[in-house]
1. For helix-only ellipticity at 222 nm (-39500 (n - 2.57) for each DSSP H run of 4 or more, over all residues; to 500), the calculated result is -6000, so let me know which of P, Q, R that is.
2. Which structure, out of P, Q, R, was Rg and Dmax of the Cα atoms in Å calculated from, if the result is 33.1, 116?
Structure P
Amino acid sequence: MSYLVLARKWRPQTFGDLVGQEHICRTLQNAIESGRVAHAFLFTGARGVGKTTAARILAKALECEKGQKTEPCNVCPSCSSITAGNAADVFEIDGASNTGVDDIRELRENIKYLPSSCRFKIFIIDEVHMLSISAFNALLKTLEEPPPHVKFIFATTEPHKIPVTILSRCQRFDFKRIPLQKIVARLRYISEQEKIVISDLALTTIARKGDGSMRDALSTMDQVLSFCGDTVAENEVTALLGVVDRRLLFETALAVFAREYPPLFDIVKRVDDQGYNMRQYCQELIGHFRNLVMVRLTKNSSELLDLAEGELTELAGQATCVQLEDLQRHISILLKAESEMASSSFSRLILEMALVKMSSLAPAVPVNEILARIKGLEGLQTNCRPPAGNSSPGKPSAAGSLASESINSTITSKTTDKAPEHTVAEGEWPAFVAYVKERKARLGSMLESGRPLLVSAESLRIGFPAGSFSLISLKDPDAMQALTELTRQFFRTNPTIEMVSLSVEAADLPPSLLEEKSIEANRHLAELEREAKSHPTVATALEIFGGKIVEIKEI
């Protein structure tokens, strides 16, 4: 027996099996149940979303020998013959091959006769927009007043090419693109039935290639199975389909947020080595940063983004590492780079320079937040200054001792549901991260986004936002093994390592190194601005010319 492709083998046979078109299925089922079945239907939508399949299911429901029910039995001779495509009273006509007026006249002659064995004569015309104007005109009168034993079901991907006179005589149903998660769920079900070993990430890659079309996704899966057999590896899927590995997008964004240049150049090299088009990769990056913006701004991002559940979780974690203003600037740089690639033969150079520029941008922090932090620092200095006459040289005051003890001794923090004390050895955490970055740049970059809850020669506890990319990556066995070895080398002991998921507000936890860098950079900028505004020459110039300070640059 010849091989039957998955798209045909697993074609839905009931309304319940039709994925992604629940609104249409419910309307048709209600019409059948109430006896309000129209004489002409028009199914419109993109390719492979279920238009012709729905037409066949509707035909079976109307012709089923067990009565007109909301679901066909798929057992009786009428249902079986329609499924096999050889029903005597159900005609499937290709509009692209029968475009002439003579074909429609023959159809009109056929309509006169009663059905031979079923309740109705049903005419399913696929790609109906391909009919000529004369053919539409010949069909018009019959479509307006058809015999009671005739039903028409038209399917098209281009409804705008159908005359308005035809449209007004049909009940129109618009089929939507099928969401990615629903395609993945259907592919997972088929894989289990076919005894195929494949990961969710590989299925997501295949589903994304379908671009909202179930048929295209199943055709792609057939192609993958021809190459991989019954055991499918993720790297083989990306290599075969020529799509960008989604992991590269997450790694690129992480390297940009960590301001690490070597990992960026390494990623671009991997993109080039794997044969991806640089402009396509830049477009994928634009989409990734757009997704990060959507995740930060919306609570129902799963409904707005056509992404798998695992990707949404990783996006949510990564979005916590960057400010919204920075994401907007990153997207602007990528958009400019993508347009430059269209007319340049140096696509790799343009992409590399764009990523360097993104990594070197100073973090955007609201002015109010900067001022609040500076006032907080000024208040701390005031509290730590010893009162006049109350302290002798060489002997610190009580306030100074208390502040020193508070900074160098303990930091109280809250984890998921309790608030234990965490001792931080002053200066060891930055030195340790620098040591790791020198030997494993990627691990060091991820550690920079972590909060040092406990750093000592006996124990290392690092906190990350729940579900963040860094937390997930560092818990990987290979990453944990490498980090453990570097920790032993640095501390010359055998400390325990724990990655903590922080699911509550972390306002009172020790800051990450990235946050400290951001605060220091903004403090420096604020100091420059203060010095510039207080400079007598600048003040005189503003007064003379009636100008204002627009930008301040360090010389």
Structure Q
Amino acid sequence: MDVRRLQCWLMMAAAIGTCPGAVRAAAASQALPVEAMLEARPAAEPVVNAAFIPGPDAEAAPAFAGVVRLSQVTMLTRPALEHGVIGGRDARLFPGVELEFFTSDGILVPVRRGEMVREIGAPTVPSYWRVIAQFGRVWHEKADGDWSRAALPLMLVNDTENHAHQGLATFLYKEGAVSALRFQFVQQTAPYLVRPHFVGWGTAPAALGAADTAQLDSRRAGAAAELAERLPARPWSELVAELPPGTLDGFGGPLYSKWIVEAALVRNRVLYFQDSPTPYGPYPYPLEMRFGVRSVMKSVGAPLALLHLAEVYGPYVLNLKVGDYVAGLDPKYQQVRFIDAANMASGFGGTGTVKTHPNDMFDGYLGADYDGWYTAPSHAEKLRHITTHLHPYPWAPGTVVRYRDQDFYLLGAAVDGFLKSVRGPGADVWEMLMTEVFAPIGIRHAPAVHTREAGGRDGLVWFNAGYYPSLDDLAKIALLYQEHGAHGGVQILHRQLTDELLAARGALYKTGDASGGAEEGGGRYRMGFHFTPYVGSASRQQFDLPTISGSGENEVILYPNGLISIRTAKAAGLPEGEKVSSDDGPLTIRAVDRLAPF
């Protein structure tokens, strides 16, 4: 390998976050020898994560290009799943999928990376899952003879509840042949329907098909460009080493560490990431992990769409009425502005009480057969459920915050309807975001949950939940907000409205009723953002920190010192009485304040 190619290889390896020292302890051929890889039966246990990454004695492997067709198989899980079959689909089944790969300088590149790949064929019982494949590695070990190894991060995801299992997969290859695929899912974000938290593993029979070799050069160039667009990333240990002892103590807290999947800090546009522990060693591809972040989507889909459309068409977009763009809703939606729905203040969804002094923003949140709405597959079925089970509150829109996923879902439908009214029936709000917001800031893939329509077609994206981002994605989105909605000299989001949002201007108190006097305290809410009050150590001034939050204790916080903290976690769907956090207060915020006092 010449110097230029070596530099390229090192750059690409760093970009996918492989080779943490704690993972490189042993050769893969020791944990998964060739004989075991060629067996069709699953192992009795998952193996160490080191088996999915080149060891210290690994050699360069020959190039690979091919289509790997995987058969549906039953996974082994520990513990057993409480609810295996959901809506006729079995969560105990690894899906039969087709994945095309090629290699570039030792990197295994899935053609459909960052995409929710669905099961193919018509199995007797369909799997509940789809998979997301990410950048992996290929290598050779002397003990493997004429076989070489391919390994990749593989996420087990679903199109309903937006939780992800972070996994690893590996297969052997040589000219014209591949082994079965060994997989294990060793970490996860918070479950909802599929409980409890579990580890899953198995072996899927594989068949090799021909790759589209005519596109290899362009695909390799595209993969290299994609990796080059990522933020510089460094291990957490490098950041800690350059700071006074104890500066970042408590980062990730007060959530107990056992519930943290990954934590990171963005400082000077560098992403510093922690190890992600699992029962089988640190996860070896931390920058490739994709997470089910639930209501983090509320701070992504709606505000980015509204702020971008305000930049393109004007701020009037925020004052359009939901009822004008979604047919069949209660007449009150003719009064509900886009901004009211984004503020969780539609005045609709009347479950729970009507007490507003003080107000409880989560009063009645999961009432009115919430799960029936949540699992309704199509847009039409979700609308029917809303019109049947929800009704108006006595207060006007824009005055009281009541947390309702249905509001954000309807807002997504309304924004999509507006976009179609100005761009034509083929317009799609998520495609617009991918093309006009994500791509310019270096996000090439944005897997998300959509409604399931006739013929297996993906329909409307869920604005209430459903995004599967990486750390790099979350960092770039937070930076776009923090940098006034501009990137590379181009104003993507409306600058004034973006600044007003981050300043909490117009945010509603969660405990109050704006029509009859606000109850101060407990934070505020606006456009999918929670605003966390905190008094800075240097200024002694109270700041309302823009906070992106999702079930399971997923959290992204933007700070006045320019830093960004990120935490993905799994603290939901837990046994009754399980405590998830200490009583030590905002430990992460304090750590960031110590690092750069504000």
Structure R
Amino acid sequence: MKALILAAGLGTRLAPYTDHTPKPLFPVGGRPLLDIIIRNLETAGCEAIVINTHHLHNKIDAFINSQKYSIPVKTLYEPVILGTGGAIKNAGEFWNNKPFIVINSDIFTDIDLREVYEFHLGHNNPATLVLTNFEKFNNVLIGEDDVILGFENSSADSLSCIDRGNIRRLAFTGIQVLDPDILRFIPAGLFSNSIDVYRQMISCGKKLNAFTPKKHNWNDLGTPEKYIETAIGETAPKAFRLAFPDYIDRKIDMFRLKGDGSDKRWFRLVSGKNSLIMADHGIRKDLSVVEADSFIAIGLHLHNKGLSVPRIFLHDSFSGVVFLEDLGDTNFQTLIMNKKSQSEINSSYKSVIDLLIKLSLTGGSDFDISWTYQTPCYTEDLIIEKECKYFMDAFIKGYLNKDVDFDVYENEFKLIASYALEYQVKGFMHRDMQSRNIMVKEENIYFIDFQGGRIGPLQYDLASLLIDPYVGLPSGVRYKLADYCAKKISSLAGINSNDFYRCYKYCSITRNLQILGAFGYLSRVKGKSFFENYIPAAVRSLKESFESQEGKAFPKLKSLIDNLL
């Protein structure tokens, strides 16, 4: 038995993801589809395989050359795509006088290919098409004797003699066994669709057999939705087995969780008494470091350092799914809102600050900046571009519809940026350290959403925590908590507490600018009106920053901010 794997397609339904990776190399459960199909053919007793290629053919060649299979596997490049029929004809010299298997490279199935081949050997017709019940694609017409009568999209004339009341409609799986005799029905060197070849054969009186497996799984992975569905279906059970040693495979239910500003989707997966959280970042859009890569690498690093982050049990950076420890539904914002006294609130914040200091100092140790998908460090250029300009464009212009010129304020912004980096305690910077990114489970505190992490000032994360508009701490409380952190870090990092606090004040400004830019963008551009509720609190804290003595050094910005809302 020999086999042809059809892998020359452009993968247009999976664009733009196929711009960088050919569809046959999309992984499922950590293995490329192409490898899964080849291994299944090996198991079925296949003696040699040819793969037709076109789109990104060099990548398929490189993959095949990197593998060690027990049978010969070669590629056959098509400079011009020949279609499914043309590919079969083009491989004419590869075939011998025995029936051969042809299989699509974009399907995921557990159909027994040996059983299919033996079924074909059991009849005298030149072709066996493997069919399944898949309503969206059910266009193959089958008679009572499992002979294929035609295809639903054939012309009305060609099917006019068929009694439609006595036929079944099933879908072609992309798996077929063919006799070499079929080659004479396919024109040489021309584009040819195998379905058209089958229509011609039927019209000439040839019979084609349908094989319908009894119990099987099959899916067409030609769309992003189907690919993600299959990737999750394969990896979720593995994640449960890794997370829970006594786990027994059973039905897994998936529930969508409400997200905040990110486009990432969150799900809770429940199977019996066990549950996991799944983060869905979406399919990889390019081969550079993407958000999913950072989420995985940084999350593993922080957890390995013994820091308070959820454990990652399994991940697939290509499909973008990550399976995490379930920390429940209580975030720090909810915890604080339920506290009855200011002393309880202060105590809770001090606990977070203690962990934040550890996160910065320990997390910064051995941190590899290649893990970051945005910028490796918190710099003046980042502050100007992603916080100051973001504030002006997304909030002042986009949200408030004010016609302002960034250049008028640029020098003052640059001065603030330089001060925000002066006297910094450099370590791992979370960059979105707000109350909704802190979870509380059984009185233990965990930091989540760390994918934007990089090297930067501890003071920035402290500012993010204390000026967080979701909670709206009074300025006096913020000062006391900042002072608590300053005194504690001075003994650990050898920095003067006054210098620490000066950096903190300017980080509070840059963080506040970023918050308002994000709230303006998310509410106006992304249509997430939820964030508008917290704009007044963010504006108040920004105004407070410019009411201090330092505000006199920024007269233009102070005038602009004093007149907000």
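Values in this text are rule-based calculations from the coordinates and carry no lab data. Predicted model, so just to flag it, every value in this text is computed and none were measured.
1. Details: P: -17000; Q: -6000; R: -11500.
Traced to structure Q.
2. Working: P: 33.1, 116; Q: 24.0, 77; R: 30.6, 94.
Derived from P, not from the others.
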